1. Out of I, II, choose the structure whose coordinates give helix-only ellipticity at 222 nm (-39500 (n - 2.57) for each DSSP H run of 4 or more, over all residues; to 500) equal to -16500 when calculated.
2. Quick check on the output: 0.9 is distance in nm of label points 7 Å out along Cα→Cβ at positions 13 and 45, derived from one of I, II. Which one produced it?
3. For Cα Rg over 2.2 N^0.38 Å, which structure out of I, II has the highest calculated value?
4. Quick check: 22 is what I get for relative contact order in percent (Cα under 8 Å, 6 or more apart), calculated from one of I, II. Which structure matches?
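A short reminder: the numbers here are calculations on the coordinates, not readings from a lab. Fair warning: this is a prediction, and the values are worked out from it, not measured in the lab. Cβ atoms are built from the backbone, for glycine too; each structure is taken alone.
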Structure I
Amino acid sequence: MFNRHWGKDRRRFQRFLLNLTIWYKVRSPEYLRTRFGDADIEATTLNLNQAGVAFLSKQQIPPWSSLIFKFIFFGADEANVHIKKPVEILGEVRSCTPYDNEFRLGVFFKDVDESIKEELNCFIQSMARPYK
């Protein structure tokens, strides 16, 4: 079967390479939430855009799992670094593949408030470089 989209990036938003520490919690399914508990799990981003994130995690999380992410945005001017309060974003795992001794997870953000989308977009534009 021929796939006319093969080799094309069909994302609505450009991905940006960004190496950040983020935190997440498992929201569902229940058996994973019970397994991981309520503690924040630390991870490192690979790329980020308004619609989602790819990150590395030591945990294998199956597709369609629901996660809550905590991002801490910051900015800088000539003299100071400004750290903003943490923002939580709901996401759904779309892919989970082995990557060295970790797992690469691709996540789609869901039901993001417009003000948070704008804050996320401003942060990405100020900090990142385009993914090629």
Structure II
Amino acid sequence: MNEYGLALVIEDDYDAALIFAKALQVVGFQTEEIHNGSHALARLAETTPNMIILDLHLPEVNGMSIIQSIRSDERLADILVIIASADPRMADLVQQEADLVLIKPTTFSQVRDLARRLVEIRAKKKENDLKQSSDLES
């Protein structure tokens, strides 16, 4: 099932990355795991995913730098970004940049349900924006 396109799981903990990826696959995403910050930036230069789960403590380039890069790039700025961090203080620093912040440990069902909810909210917003746009044109 690949209903929602590509989701990147940018997480250096292989077990957590697997849980996040499987949860997103159940929602309907094709997933790709990336385990360090420099590879994440390189991949983001090549593709525009529909969702990202981002750890903040990554080797080479930290998650704070990655989310700032995402939000400052017009091509990437509207991607749904879920921050998943075990560091609540650091998560607070980037909360305004993220669509959702999860404090680890998280469960498969939390990630699945919250990702699904974000997709539904985004779809409803787009639907409302289209309706308003067509109302303005008529």
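1. On the way: I: -4500; II: -16500.
It traces back to II.
2. Comparing all candidates, it corresponds to I.
3. I
4. Working: I: 25; II: 22.
Here the read-out was taken from II.
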